[in-house]
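Following this line, the structures themselves.
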Structure 1
């Protein structure tokens, strides 16, 4: 049986409905991809912020002159192509009472910021070996 030429193929309405369904599916896929990209960027920044805080703390540890570390310090550091601001606080008021600051010991808090957002905060206590 030969199909009638008036009933063969798709109608304009069927094609339009197919395009709408395809458009909705592609919009959902694109939205998910953009969300995933933003999440990956945030995770990468946080990982770089951890590296920055480790480097800053290691610099203080290497100095060994813990008694002179008392004034808050700020710096700008670029790591992995991203610029971060660091704020180092020494002997903060909310430090544990068992971690007393002295000439040979210091409690250090480093906050790494991207813009106004704190991405990482590290607290540590350094003492000169054998003196505390």
Structure 2
């Protein structure tokens, strides 16, 4: 699938926002929420902060949404993968691995998991012994 076709498809998924404010990022949210901030100059010359907020656990229905905020006010939302048009460019995922690297990571993960399963040896770090108090 071409890059342009992917971008058009992602743009069709974008829905208008409801204008609610961006909630504060809490110290306990690093594994359940991601924020990406981008500061851009508007056409009038003032600086705007564009933010993409992704709740990794999804909503009550299990859907994961990316929400776009301008200066803390919700402008748009989209299911993942998402691409939002902003003045001066489009916000897309900052990390895009090539296909060969994705395949390599998959193969290495499968090999490591298989080796771990076939060894059947106890490891105090991997098998939870660190929390049993038997550190010695």
Origin of the value 19.2, where Kirkwood radius over Cα pairs in Å was derived from one of 1, 2: 1
Among 1, 2, which structure scores highest (criterion: mean count of other Cβ atoms within 10 Å over residues 76-83): 2
Given -7500 for helix-only ellipticity at 222 nm (-39500 (n - 2.57) for each DSSP H run of 4 or more, over all residues; to 500), calculated: source structure among 1, 2: 2
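For FRET efficiency 1/(1 + (r/R0)^6) of positions 20 and 52 (r between Cβ atoms, R0 = 25 Å, to 0.05), find whichever of 1, 2 sits highest and give me its label. Can you show the working numbers first?
Working: 1: 0.00; 2: 0.95.
When FRET efficiency 1/(1 + (r/R0)^6) of positions 20 and 52 (r between Cβ atoms, R0 = 25 Å, to 0.05) is computed for each of 1, 2, structure 2 gives the biggest number.
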Given 8.9 for distance in nm of label points 7 Å out along Cα→Cβ at positions 12 and 100, calculated: source structure among 1, 2: 1
Top of 1, 2 by distance in nm of label points 7 Å out along Cα→Cβ at positions 36 and 68, largest first: 1
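A short reminder: the numbers here are calculations on the coordinates, not readings from a lab. Keep in mind the model is a prediction, meaning the values are calculated, not measured. Cβ atoms are built from the backbone, for glycine too; each structure is taken alone.
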